[in-house]
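Just below sit the structures, each encoded as structure tokens.
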Structure I
């Protein structure tokens, strides 16, 4: 495990035990939650995958990352995406706040024969126990809604190497009218008590901690067709209808950018400059 040891600070600010109250609530939720979050990296190109446009965009942002990189996955869960990120040449430090989910992750890593590439760790993402300038790439799929981004963002920047990137696919946004109604249902109340969904304003606040940011929003009125995609997406009619809805969303968001704040999902990419930015005059 020497690959892990060399990245830790002498006095780590985190491991899993000493958690603030919000973090304890998140860990409690995920220790009990049995549903698995879908992977954004396995390339599910089925028409029944309603999230295909945002996932395809996220994979394009990642590009060819199998190049000997040091990668941090935040909110790794069962390490399915961590194993994909490892590829043939990378090393992935896979962190999650839930010991139960990490237990599944460790079993998956061992079964895949990648224990020398993927290192699952229980850790609070707002108190990363890594040295400065450690990672080439940070990835977190639908994690920002469970984090205090004002605390996480500077930690994320700190552990990125100069020239590094942090990519967050499928981040849930707060203001979509239909999704707000769905989130009021009793069956999702436990999740909603801990959720902190992002807005355009919070993206802008998070971007102040980085040297560059790009974000793209998805799924405005097309959300109405999500049930159709799940049930009939593999049929010609279903696939055509959903494709038209996504295309219309793209068109509408291009001509009326202010509607972006009402979308369901944002895909975000933050950058750390390869050299220190010049002082502002």
Structure II
């Protein structure tokens, strides 16, 4: 009998999950998303069934997942925690990649009460990197320090960002704004995002810059290692550029931001680089079709 699986989210990552699972024997896969165009694409490429559903609503999620044996999560971080809670309340096992800011372990008691298992932060990093760190630490009599450096860079550098987002652009920006949780002397501490940059050389790649990001996740609470940190790697110059955008308010989540005497309106678009770039324009100005401000 096949295992019935529902993938929540039909974007770049969710569609890849569906494609991989559908090619394996023993799985009956369906993908849920609110966007008809995303569902049409994943249906064509992965040959799976789809369902249109507003996954921002926990009630919809609870009702939807009840008919499946296993749930996979590939949703943006902003709804990651509420979706996790909804799936657990529906008594379904869950594997999730959401980069949620909340501590998923706060729902451990709920999972135990419902008799289900949730594996969270199960992407590449956090995810595979955390499992590698946990496995390595388990082989040692004592592990003093864990340092994780995460890349994910495009082979071809393109000005001005030298980066191409492989996942939700909203969550890429979270790496530049969310405080990073580290472990120092056995205590969880926080560092500002994009702080403590350092240059590192890699054979065949060249020099990259590493900066603090919130990627330890559950490791900060489940491993008894006195020193742990995670840093993200980008091509040199990226940190300074993101600092400029962040510190001038370009990554603000407020719909309106006031700078001195003038109000700005925020809007976002996905550029050719696949990177979300918030722009501000004067209320008394206008933007031409090319995106320039005049």
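What the table shows:
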quantity: If semi-axes √(5λ) of the Cα gyration tensor in Å is computed and equals 32, 28, 19, the structure in I, II; calculated: II
quantity: Test item: distance in nm of label points 7 Å out along Cα→Cβ at positions 59 and 75 calculated as 1.5, pick one of I, II; calculated: II
quantity: When relative contact order in percent (Cα under 8 Å, 6 or more apart) is computed for each of I, II, the largest belongs to; calculated: I
quantity: Answer label among I, II for the case where helix-only ellipticity at 222 nm (-39500 (n - 2.57) for each DSSP H run of 4 or more, over all residues; to 500), calculated from the coordinates, equals -10500; calculated: I
quantity: Comparison of I, II - label where distance in nm of label points 7 Å out along Cα→Cβ at positions 99 and 219 is highest; calculated: I
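Every number in this text was worked out from the coordinates using simple rules, so none of it is lab data. What you are looking at is a predicted structure, and each value in this text was computed from that prediction instead of being measured. Cβ atoms are built from the backbone, for glycine too; each structure is taken alone.
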